[in-house]
Structure formats: C-alpha cells, structure tokens
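Structures follow.
Only the coordinates and a few stated rules stand behind these numbers; no lab work does. Nothing here was measured: the structure is a model prediction, and the numbers come from that model. Cβ atoms are built from the backbone, for glycine too; each structure is taken alone.
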Structure I
Amino acid sequence: MDEHLVISALGTDKPGIINELSKLALGQQCNILDTRMTVLGDAFALIMMVSGGNSAIASLKQVLTTAANGLELTISIQSTQPKQRQDTALPYHVEVIAIDNPGIVHEITGFFSNKNINIEEMNTGTYCAAHTGTLMFSLTIEIKIPGNIDISSLKDEFVAFCDDRNLDATIEPCK
C-alpha cells in the first residue's frame with residue numbers, strides 16, 4: 001500500500017527548482033499527485049503531495065533533506081493520507097474584489113468558518129486599478145458546503161455580508 005507525503009519548500013526563487021524536486025521524486029520511484037507553487041516577491045513557495053511505497057518514501061525523505069542545502073530551500077515533510085470524498089459536501093467557487101484594506105481575508109474566512117464550511121483552496125492578490133491606480137484586492141476560494149446547509153440562504157447571507165463591507169463578491173457552484 002502506498003504512503004503519502006506532503007512536501008513544502010520555501011526559498012529564494014531561481015530557475016530549475018521544480019525540475020530538481022520532481023527529479024528527486026522520480027528518482028526515488030515516487031509519484032507526484034498534487035502540487036501548488038507560486039512566487040511571492042522574490043520567494044519561491046511550493047507544496048506537493050507524493051505517493052510511493054514505504055522504502056521509496058523513506059528514501060525520498062532522506063534525499064530531500066540532503067538536497068535542501070544545495071537548492072537553498074527550507075523543506076518541511078509531513079506524512080498524510082489521501083483526502084476522503086465527502087459525497088454530501090458541494091464544491092463552490094467564491095470570488096471577491098475590493099479596494100485593498102487589512103482584515104478582508106480574516107473576515108471572509110471567518111464567515112465560512114463560523115458556518116463550519118471548509119476552505120479547500122485559497123488565492124489572494126493585489127493589483128492597481130486601471131485608471132485610478134488604487135490598490136485593489138482579489139480573493140478566490142474553493143469551499144465545500146455541507147449537505148445540511150441551505151445554499152440559497154447561505155448565498156443571500158454571504159452577499160449581504162459582502163455588501164456591508166463594500167466587497168464585490170460571487171458564490172457559484174464549481175464547474
């Protein structure tokens with residue numbers, strides 16, 4: 001039975017990091033199942049889930065520890081299990097755009113957390129508005145809405161919540 005491992009890596013961005021990490025996984029007969037990578041400022045950040053047999057995962061842990069110095073990365077490793085399907089939870093996509101100000105992420109994540117709705121993925125960013133140059137904020141999240149929640153009421157509550165805070169928002173089923 002395959003083991004699963006989550007690898008996170010953080011360091012200064014430079015070409016070839018993903019190639020080297022994927023080569024290490026392949027060289028140890030591990031399969032890359034899921035990856036998220038981004039560059040924030042001049043920092044490279046990656047989170048990756050791999051699977052492999054017991055000896056392959058043990059070997060990968062060892063080579064990653066050794067490779068971290070050469071790649072100038074801080075690497076963290078954690079064993080995990082594949083996520084269990086939630087047949088009653090419905091996937092929804094949320095988008096928010098607003099003039100940037102502190103606390104938006106906290107307020108939106110709090111809205112969903114208070115309703116026991118899990119955030120599966122989140123991306124945020126800032127950019128300058130086209131004509132005014134005003135700093136804008138954007139957020140996209142994927143959530144899983146439990147089957148016992150009335151979606152129509154939730155959508156109404158979320159829109160009202162965002163209107164009170166002058167946030168443009170949508171909440172729609174994932175396609």
Structure II
Amino acid sequence: MKFAAPIVLAFVAAAAAAEPQGVYLESQDGTRVKIATVEVSGSGDYTVEMAEAPFADHFLSMRPFRCLEGPAKHWCHVPYPYEIARNIGADLTDLEYDFLFLWKGATEYGINMWNGVYYKLDRADGRLIGTLHEMDMDLLSAPPGAGDLRPLRASDLHESDPDSHWLPRMIIE
C-alpha cells in the first residue's frame with residue numbers, strides 16, 4: 001500500500017522541524033528498545049544512524065550480523081544491500097527497507113532466510129508505526145533489475161500475528 005503524499009509530506013515537515021527522531025522496536029508488553037535515530041530534511045531526504053548498544057555481534061551462516069538478543073528469539077538487522085533513494089517525500093518504502101530483520105531462535109546456530117521481518121509503516125498521532133510483516137529474504141538474494149529500486153511487492157509481505165513474535169511493532173517518534 002502506498003501512502004498519500006499529503007500525509008507523508010506532513011510527517012516530513014514535522015520531522016524536519018524537530019530533532020532527530022528515535023526508532024524503537026516494541027515488545028508485546030510495551031517494552032521498547034531504541035535501535036536507531038532518523039534525521040529527515042525538508043525535502044524528505046533522510047539519514048539513519050543505527051545504535052550500537054542494544055546489538056550484539058553474531059556470525060551466522062558465514063556472515064556477520066548485528067542482533068538484538070531476546071529470551072526466545074534474536075532479531076538480526078539486515079542492511080538493505082542495494083541502492084535506495086533514502087527519501088520519504090512520496091512514501092515510506094525507503095525507510096521500511098532500512099529496517100529489515102531476520103529472526104532466529106535464541107538457541108539456533110544459523111539463520112533461515114525465510115524468517116524475514118518487514119515493518120510496514122503508517123502515520124498515526126504524529127509518529128510512524130510499523131506493523132510486523134513476514135517475508136522470505138531470499139527475494140533479495142539477487143540484485144533488482146535496472147531502475148527497479150523497490151523489488152518487494154505487496155504479495156511478498158504477509159501480515160504476522162503480533163502475539164507470535166518478540167518485537168511486533170516499530171515506532172518512530
């Protein structure tokens with residue numbers, strides 16, 4: 001689903017007028033983990049600075065990952081490996097691509113690429129709320145075609161049961 005430009009532009013204007021905004025993942029009981037800050041310009045261009053403290057280094061399936069360690073699941077950040085505009089002037093897709101994760105069981109050795117986590121963002125009460133969707137990260141294993149900066153389609157994302165995951169919400173405020 002794409003967002004109406006006036007709604008997104010209202011968020012861009014509010015964000016540009018304010019300090020950098022915190023990016024939080026929220027558990028089912030309301031506990032928040034600050035994972036990043038986002039700074040948005042008046043044109044909608046933005047920068048993301050990932051936090052260091054909440055993440056631990058893991059070497060999974062022959063690759064380094066930065067993971068949040070939960071009691072039953074770990075949430076491992078997957079930096080989007082291809083070009084994006086990093087602009088939210090028209091919609092929030094670029095920002096969604098910057099916060100891709102994989103989850104794995106806390107006691108599992110490797111990762112399964114089909115355990116992808118995608119937070120679909122929507123504006124509510126002057127902030128952005130991300131709803132957890134599941135996806136197969138193998139969809140991103142090959143570069144997108146020329147000029148296709150957004151290879152994921154709505155049919156690739158599956159809304160998740162929030163009770164089945166450790167961090168079902170993302171909040172940017």
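One table, with the values for the structure above:
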{"item": "If distance in nm of label points 7 Å out along Cα→Cβ at positions 19 and 51 is computed and equals 2.9, the structure in I, II", "result": "I"}
{"item": "Comparison of I, II by mean count of other Cβ atoms within 10 Å over residues 91-98 - largest value held by", "result": "II"}
{"item": "Answer label among I, II for the case where mean count of other Cβ atoms within 10 Å over residues 115-122, calculated from the coordinates, equals 13.6", "result": "I"}
{"item": "P(r) over Cα pairs in 10 Å bins from 0, in percent derived as 9, 29, 26, 25, 11, 1 - corresponding label from I, II", "result": "I"}
{"item": "With helix-only ellipticity at 222 nm (-39500 (n - 2.57) for each DSSP H run of 4 or more, over all residues; to 500) derived as -3000, matching label from I, II", "result": "II"}
